[in-house]
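Structures are listed in the sections that come next.
What follows draws every value from the coordinates through simple rules; no lab data is involved. Note that the structure is a prediction, hence the values are computed from the model and not measured. Cβ atoms are built from the backbone, for glycine too; each structure is taken alone.
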Structure 1
Amino acid sequence: MSCIVVSFGWSWEFVSRAIVFRGGLKHGDRVILVVSRARGDYEVKRFRDALYGVERFVEGLGIDFDECVRICEVDVYGDDFLGVVENVSSCIASVLRDCNSLEVYLLGGMRILVLATLFSIDIIRSIVSIDTTVFSGPEDASRVIEIPKHLYRVYSRYTEKQLEVLARLLELGEASIDLLTDNRSIDTVRKTLNRLVRKGLVEKLLQGRRTIYRLTGYGRIIARIYKVYRYGQ
């Protein structure tokens, strides 16, 4: 079963191009359309028309549209780029547990949407070991080009121990080290926290004699995506 992510530029041809290029769809495949949230009547109409085209195309392949396709709408007009990346990452992670491969087609959509999708893939692959292929191509042509894998290889993969500490901090908001041990020694947890601080995922604050830990913005994204993927939360 494959997870197929397409940056969706309000044109059903972007989706059909990706699906035709890969040789169609199988029952059980999941397609995620990453799209900027429409504003105003004109954009809403364009989005609905494009989505109707995708539905007809997918149903024409003998695949149930509602079962196969998920829409990931994100607001790209604000200043919170990390928030956009977090939303896209969560959409992908929510279906990834049932998939054995990930294909990403950066074919349409606004530049900020394409960048957010690409960064989301980096985040997911730092948490999940899954066979991943990324494709792109000119918006005004039918070509699809595979991006060489060495250009987006994972430079940092987090251990299960690190991810569990991040998830615990996400639940607590902030905490002293004794609240993060979970039957592990304080020295072990302290070493884990220090590594996470160096990676920029956790920040350390002094409150009197106590040391308090909390997630950075990037750490929050990693923790949330891990929980969505691991626990469906």
Structure 2
Amino acid sequence: MSRPDAFFREVVESSRDIVVVMAHDGRLRYVNGAVRSVLGYDDPWQAAGDVFALVHEADRERVMEDFAASVDSTSPGVPITFRMRHRDGTWRHVEASGVNLLDHEAVAGFLVSLRDVTDRVEAETRHERAAARYRQALDTSPQATAIHQDGVIVYANAAAAKLLGADAPEDLVDRPVTDFVPGHVAAMIQARMARVLEGEEAGLIEEQLRRIDGSL
């Protein structure tokens, strides 16, 4: 083995990501040692009996279609995320990216890197669930609630729509906040919003609101 070949093999073997080389028909030609730390196998493909057998059933067709398309392309593929079965029976989320090196004399295969992104995916899932619970609480709250960005309403709940005489919360979205306050207090409301953006606190105030039909 030449010094460059030995160098790159050492780099690949030291990688924390799983690195595999697959033939054009999906047969495994090489897998590095990271497969033990990520999936718990010494030889996962032999244990599973098929290159794609460790992929979650719900993800398998998509992964196989992506591989088939990538084999016919010389451009680097777009990374995809899917689940693979760990030796202990749990599922790990991996992000795969590959490049077609079938015509490369030294590789002669499809090079795939698999990165364990389980912690990231699970954190994103927890965040999405928390956001959904918060959104549901706002949507069903009896207290009129609206959220604005740069003085333009981007969210309103059903209670806010009822308070302002709108048929639906969507009727309030994309409307300036100042559309719903009397003209003589609009400048004061804008000044308060500017102070809040600068990090100042703005206490509660009591003012009339203008309904969507213009009445107070």
Structure 3
Amino acid sequence: MGSSASDELIGTWVSGWAGARGYESRHEGRVHAALRHDTSGDWEYVIYEPSSEELVAVADTLLKHPARRLTAFADDTASLIEAARTAGLSVVDANEVLMVTDMAGHDVEEPRPAEGFAFQIERDGTHSYISIHPEEDPETVAASGHVSAVDGYAIFDRIITAPDFRRRGLGSLIMRALASLALEHEVEQGLLIASIEGQALYNYLGWTTLGNVVLLEGKRD
């Protein structure tokens, strides 16, 4: 199952991302949305390659509801940003990318935790959460991540390594463990949104970039 960025793929990513975080999600035509109850308390819209007309329509809503945001996926970031600013939106972040991997290239078996650390795993249907803790301090989370299985895709999310535990290989370990959890389900491809800080790690682990991600809000620069 080779993947290319599309509205259908972005809808799948939204379903997995929202499911992993416990967000309510909606899919109305090309506009996908998730209710971010834990951060803004309001809706975040998601559109693949939004047209100028779609940007104007969403901008009108965002200007009326300042807590709402738009995540837009596009190959041509410069053109998207220009159209978004013309519509009355401002850029919050334009450094993230959508990445994909072939799950067949990942280990089915759960990796062993690093020496001195222990895993904690939680499963809830097609959603899984894993964290790594120092054995002498089980209340401390050294690294963690989520994965959800949706329509043949594994959606990876919130891959975090605490500052005091970086450069110990824990990020790679979390990704390997999440892949093994995802492969408990029928998944063929993995998807994630990578921050600029995480892109080098994911490239090293065999992930490739599908497109660019721009986060927008309803305020002019």
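Details
- Structure (1, 2, 3) behind the derived value 28.1, 85 of Rg and Dmax of the Cα atoms in Å: 2
- Comparison of 1, 2, 3 - label where mean projected area of the Cα convex hull in nm², for residues 151-206 alone is highest: 1
- Label whose coordinates, when helix-only ellipticity at 222 nm (-39500 (n - 2.57) for each DSSP H run of 4 or more, over all residues; to 500) is calculated, return -15000 (choices 1, 2, 3): 1
- When distance in nm of label points 7 Å out along Cα→Cβ at positions 55 and 79 is worked out for each of 1, 2, 3, structure 1 gives the greatest result.
- When relative contact order in percent (Cα under 8 Å, 6 or more apart) is computed for each of 1, 2, 3, the one that comes out at 28 is 3.
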